[in-house]
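Trainee: What follows are several structures.
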Structure 1
Amino acid sequence: MNKKKYTIAQILPALNTGGVERGVVEISKALIDNDFRSIVVSSGGHMVSQLKRNGTIHYELNVQTKNPFKWPKIRSQLKVILENEKVDLIHLCSRAPAWIAFPLGSILDIPVITSVHMRFRKSNFLKKYYNSILTRGNTIIAISKHIEDSIKKYFPKVNDKIKIIYRGVDLDLFNPTNINPARIIAQSKLLNLKDNLPVIIMAARPAMWKGYLSLIKALSKVNQNYQCVLIGASDGSGKFQEILIKHIIKFNLETKVKLVNSSRDIQASLILGDIIVMPSVTPEPFGRIILEAQALGKIPIAFDHGGASETIINGKNGFLAEPLNIKSLAENISSALSLKKTKREKMEDYSKKFVSKNFSHDKMCKLTLSLYKQCIAEYKTKGQR
């Protein structure tokens, strides 16, 4: 337990769906459970209720705006909040909020930690300058080795400030024995699954870079019987869905592939799948869906790049296809569908142990809270010199 009850403020654009948002909620709960005070500032969203349930104080400010002319006013409002709450450390999780909040670290004389959830790419001067705000923290959290490499490549001067803390999976939520059969039945009806046919699931937001077209093309080369559900695809625009449907028809997959909305019970949805595919054509910064699949004893398949290369050991807890190679993706899907029961069970058992040891929610929270305390202590020590 802390001798002093430290107050930590996490600031992010909004609290709707997404890995950043889930991470903030999870860290907030861990803060409360470990006798910290937890403050979150965002522009709101349906996940605010989860924060409030765990005892976190939420303030709604328009910190997601990218309009720099609005930043000074929001910064002034944020300064009052941070002063009144006697915040000991600020944790910034995105670029726009970072531009608003970062100057307050020096003004209020408290340390600032930044998290990088995106990979930096070659860009023009203005974009690189905009991205650079996430490298100015006293410490920088990279959510994977892939992200660390990206930071080092484009901002080599900050190498010594980077700390890798992998995103984690809540092993209670993603535990097959904790998922009530009624939830599974309800999701099966929503997804309208057929009996006795292997289920392939892709769960992603409706963005083409997530690899929807790559998967559809690969599925056209798979000879086994299967049914595939694209969870989240129906959330996309009419044009987005039209492109997917055209390709499904083109490859005569109308009876095998369906588009559905994002799930409100992703655990029960994923447990219905035999194979979980993450065919992102641009390398994922991390890709938590792979770990969630592994925690549930499912077989994940992804291209061998980005965060996927750090979470899948090919043939042991999933399959890695040659990046952007449709034939390779199809072959890996076929291999997964053809697994004998003993081999599948062996992979499932290894996957669960792998996630528990390396990528648990508890480990992520423990490392993050430890970093908070270390940062505060080091900052105070430097101030006394």
Structure 2
Amino acid sequence: MNDHKTPHLGHPGRRPRVLVLADWFEPGFRAGGPIQSTVNFADHMEGLLDIYILTTDRDLGTDVPYEGVEPDRWVQRGAHRVFYASPSWLSWRSILALIRSVQPDHIYLNSMFSRYMTVYPLLMQRMGLIRVGILLAPRGMLMDSALAVKTIRKMVFLATLRAMRIQKFIRFQVTNPGETHCVTRHLGQDAQVVMISDFTARQRPLSEPPDKQPGMMRLVFVGRSHPIKNLDLLLEALQSVEASVELIVVITGENPSYLERCRTLADALPGNITVRFEIDVVHARVQEFLITSHAFVLPTRGENFGHSIFEALLAGRPVLISDQTPWRGLEALKAGWDVPIDTQEPLQKCLVRIADMDRESLREWCQGAWQLARNHQDEIAMHQNFIDVFGKS
């Protein structure tokens, strides 16, 4: 078994080879932030690492393969290669054979509970079938809000990992101190953790906000149709807002029952508030919804990073979010508000503040949001952090 303290630095004369395993990759978009994390990693690091990606051939919650993507073979994407596995291909034997054929120096896992993309590779390493360093990014799946779904099954799995002492043989990538606490709480204080922020989309010029008069606002919500994103709380909070409000909900269709509940709440709103649902929008179109809005709203119950939040800041739009993300202290920076979500009142007060703004005051907050995104990006340091983890050939 390969203890990462004795790193395998690969073959002389070539870049370190990294095999990335992720349940979903582009052109998928329904899984949200985890897809963007993997895409951004591949795009930013492709000149420094030899990157191979194993993923599935369809998006979250759908039985339809991606159009125009040939499954079960390597496909060239930029400077890296992607293998889109069909359901019939996925098996222990196929994954083991693929890993051995790629001969990676490191494996980068992008899920906590995936059978094929996490559990199998971890077992293979512990059984000595593969001898390679593993970096596992839980992607927020150890947060309380995520563990509240299918709790028993997840807790049994975590107990099994502790019994295997898996934390002694792999490293965990976290993006903030809160996620470090989640890892050590569930996998032991001896879990070996490296803190590396996720790569983000490239910096863009600041877009001028649309016309804004006091007493009106155009809001945008971007997220999965999942209770963790808390769209229902936003819709309930809007009940008492007297301003003229247009809310655009950019949401996935993966959870029809939750989506129907939100539609029912939207239909019950007073006449001064209109809600438009945009279902299963490809990621490339999200930018246009952001720049035509006055503010972004996501009262989420928990994010380890929050790619949609960052993209709103990058577009230069103030964000109204919960206090359950790494994005804190926003009001002092005039970049937005991070509020508690145990009641509707803090959310309602901020909604009224946005509605009361004129264009000049909104422009100041847009500048603050854009500047926060700009200050956050430090690509050189992040490149070096991943090079330090994956070694040099």
Structure 3
Amino acid sequence: MDGCETMTAEAAIPRIAVLIVAAGSGSRVADGDPLPKQYRRLGPASVLQHSVAAFVRHPWIAEVVVAIHPDHLELYQAAVLPDPKLSPPVRGAATRQGSVLAGLEALAATGSAHVLIHDAARPFVSAAIIDRTIAALVGGSEAVLVGVPVVDTLKKADATGAVVDTVPRDGLWAAQTPQAFAFNAILADHRAAAAAGRADFTDDAGVAEWAGRTVEMVMGDASNRKLTTSTDIDAARVTLETAEWARLADIRVGTGYDVHSFEPGEFVTLCGVEIPHAARLNGHSDADVALHALTDAILGALGDGDIGQHFPPSDQRWRGAPSRIFLEDAMRRLAARGGRLAHCDVSIIAEAPKVGPHREAMRARIADYCGITIDRVGVKATTNEKLGFVGRREGIAAIATATIRLPL
């Protein structure tokens, strides 16, 4: 059987559960960050959430449970999105083997015929790998190990680092996860290993081998790598970011323009930053002319109306409201379309106050509101050479450009 596409009906698939092991402290990362690696962010989600999502969205998976460190419940709740397939987490143990046994015991009452056991630190597991693993299980295998053939030359060295032998790589595979089993069989094997005082197995296929079971190899993927060091995590972020931008091939540019007059006051608000001034800007909200222009630029790129359509001045809810509300709403609309803000640029036209001393604070504020890095934000200012209403110091104008990327 060559994948789940050959399975003709969902009813033919016995109940399949997934156990994700996330109880480690991530001490091998050793980069000074106390946050365990499974809770660190890769793009918009945690490492653990990427792993969970791969399984909960797979149509053949009935239930997912995560074994976590007893002290990590708050980290878990902040890092993982709820899902109907996701059961409450299980308290893990001091060893990976103990955490797996705890997870299997928690799943014992669910009636699952099969279980896939996966390391949380492999966030790039693909649907194709899951398909192949399940296909081998329902095809009759009681133990399935995902892996890739070893392609590097292997050397054996002594304690001094001197090479003592070249190890033939024929028939050697590098093990990955998920590893999949007939549920009752692997539960019995783990119980037997624990009763025998064996706590030294590094994976679940090893437990099954020790119990005398035949383990079938199925092809994994080099991209299904385990994140162990800080270098691994940095590389994973680059991989994810590159793939994400490649997916967003529809590139659009929008522009926005806004103007507000002065009225008596003590400060103006520009890009969310309050700047002391002899007057304030007149408007229904906080009259942040720069954020209004940027909001319209994003909405224009989306083809989704303008700020007045979504937040009409006649609606008293927005009287005195901070303009970041409007910008964040535009960003939610962009996210709902599966898109991202690639870059934005705001030009403020004013005789006064001076923008230069506040430029970096403005860029940082926009980056925060939009959830992007500050290098994707430009803020500039110019005068109107004493021409027109701006030149007469009657108000401030702003022009903004937004470049967005959407999936095709």
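Trainee: Which one of 1, 2, 3 has mean count of other Cβ atoms within 10 Å over residues 120-127, as calculated from the coordinates, equal to 18.5?
Mentor: Computing mean count of other Cβ atoms within 10 Å over residues 120-127 on every structure in 1, 2, 3 gives 18.5 only for 2.
Trainee: Match the computed value 2.3 of distance in nm of label points 7 Å out along Cα→Cβ at positions 40 and 224 to one of the structures 1, 2, 3, and report its label.
Mentor: Only structure 3 yields this read-out.
FYI, it's all coordinate maths here, none of it is from the lab. Given the structure is predicted, the values throughout are model-derived calculations rather than measurements. Cβ atoms are built from the backbone, for glycine too; each structure is taken alone.
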